[in-house]
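Read through the structures below before going on.
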Structure P
Amino acid sequence: MDLAALDAVQIELAPGAQLIMPVILMAVMFGVALDVHLKDFALLKSRPVRFIGAAAAQIIGLPLVTLGLIMVLAPPPSIALGMIVVACCPGGNVSNFLTHLAKGDIALSVSLTATSSLAAALLTPVSIVFWTSLYGPADALVDTIDVSPVPFVVQTTLLLALPLISGMVIAHHYPRTARRLRPIFLMVGLLGLAVLIIGGVGSNWALFTATAGSVLVIAMIHNAVAFVFGAASARALGFETAGRRSVTFEVGIQNTGLGLVILLGQFEGVGGAAAITALWAVWHLFSGGLLVGFYRGLDWVRIQKSARTAP
């Protein structure tokens, strides 16, 4: 089925859902912020050049590379919009977990996640507006759904900044309370989002299932490019092996839950954008696991070579 058909699809939410979306967005960001501490930014002082370079690769480089990939693939406008939204989202805690499994630099991973999450309050909405404006078809699509850039940036920034600041304050002053509250708020946010998506997709189930394969291929390509770009950036910045693995996961793993909330709440649930964001959310867990296996395999090979050459 023609992917362009997704451009005309909007995920119809239940009555009153638009009032719930800001609550879900704030719950998700509050849950993320409860795990952000001032000590997470220590590497900014000890390794400023490399750290800023790695953060820039994630916050600026990935959207730029995504724009280039969109120019090459020329996907339907709604798919392009979803790719841009994913690229503009901050990293997620999944990247920290995968970095740990891959024996990467955990401190660097946590610091980058904290930095991108903090920057998301302003940079995510601004980046979405900026990068979308550079691709004509996606920009035209945004115009048709009447998303005004300034109100979108202001509203989304407030919805992200307030829970982010509140969560960090609680995490700093009441760490035990933060640890108890974090899984609750993340679960509430994710469950609320899942219920809305399942209910909304149900009305267009046949179309989504008919195009899922093609959309998944685009998500797989996009995710692979993100991982490769992250690895290349880390190598260019001179990171050691553990650091390169951390940066690779930070650039290749995104907080797609945040992207879905923004699309449903601010972009009227454009079908193609929601589809590729949701599929990316599933795929990057699988691809991240494969990458962990690859890295652990490399470690095993090196250990075996060292054992054979040892006197």
Structure Q
Amino acid sequence: MPDTLAHFGVQILASKVVFRQADVRWIGLGCLLPDLPWMLQRAILPLNLFNPVNLRLYAVIQSSLFFCLLLVGAISLQTEQSRRIFLLLAWNCLLHLLLDPMEIKWGNGTLLAAPFSWQLTKFAWFWPDELPSLLLAAAGLLLFPVVAWRARRQEVRFLKSGKRQSAGLLLLLMYFLLPFGFFSGPLQADNHFAATLLAQNRSGRLIEFDRRPYNAAEQRLLSYSGEELRLTGTNGSLPAQDGTLSVQGRFIDQQTIAVSAWHLHRSRRDLHSKVGIFLLLLIWSVALSAKRITIQDVASLQQETVL
């Protein structure tokens, strides 16, 4: 998927066209929301609390458009301009999920119609290391600070309301708990080849991995399931150096993949995403310290409106 800076580069411009006075803080948050499940997965995975394949399925479900909208609803209900913020965040979640499949991501994709369809959307136009991704990241790095500086005096007002907080909490609980009821959908569709990895007999089954750690000396790939899988290449053709590898192939036994195609990644995608997240946290922190983020009681707001 494009890095966070690349999302900023596209989505700020697209949001400003549709929502002319859109606050870049909300645009940036909308860019990030579909990636939250993947960020949480990275944080939880080293703790070995859950089966890695089940954790992957949970993130797949939670990052779908439907579940993004549940989170958007929970957040927007707490704001003064709840309808506008909902539409702005929802628009950016949709843009995010349409941008992601533009990159080539074997065994990966986005879910736009879940829970009605578990078919992954894939456009696969270019690799994360190629020029389009790098140009988008550069655009985000240049554009985000400029737009943020111009909008530095915009205020964000949250509302203190028991009804709104209760409704938001309900949506948040749905966001975190409902995925457990949908595991069968992506499993039957073999999203991210989860069913293949859980199969007791993998021989003959197709497999794809997107950007996994690769050991060249031992010709082993670390699966997201935590397994080290042996690779065999066509005519002995496999990368001669360690790195991050995407592969397509077929299992010839439970632990060995005959690789039909591979791509060794050389981009700094993770660094770009970390910079983007840092910039987003920075502008929200600056707004908070400058007291441009306020919380107001609904009753007092209604009284101001009457006066």
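Annotations for the structure displayed:
- A value of -26500 for helix-only ellipticity at 222 nm (-39500 (n - 2.57) for each DSSP H run of 4 or more, over all residues; to 500), calculated from one of P, Q, originates in structure P.
- With distance in nm of label points 7 Å out along Cα→Cβ at positions 164 and 252 derived as 2.6, matching label from P, Q: P
- If you line up P, Q by distance in nm of label points 7 Å out along Cα→Cβ at positions 36 and 68, the top spot, with the largest value, goes to P.
- Rg/Rh (Cα atoms, Kirkwood Rh) - highest-scoring structure of P, Q: Q
- Looking at relative contact order in percent (Cα under 8 Å, 6 or more apart) for structures P, Q, the greatest value goes to P.
- Once distance in nm of label points 7 Å out along Cα→Cβ at positions 228 and 244 is evaluated on every structure in P, Q, the highest one turns out to be Q.
Coordinate-derived values only; no laboratory data. Note that the structure is predicted; figures quoted are calculated from it, not measured. Cβ atoms are built from the backbone, for glycine too; each structure is taken alone.
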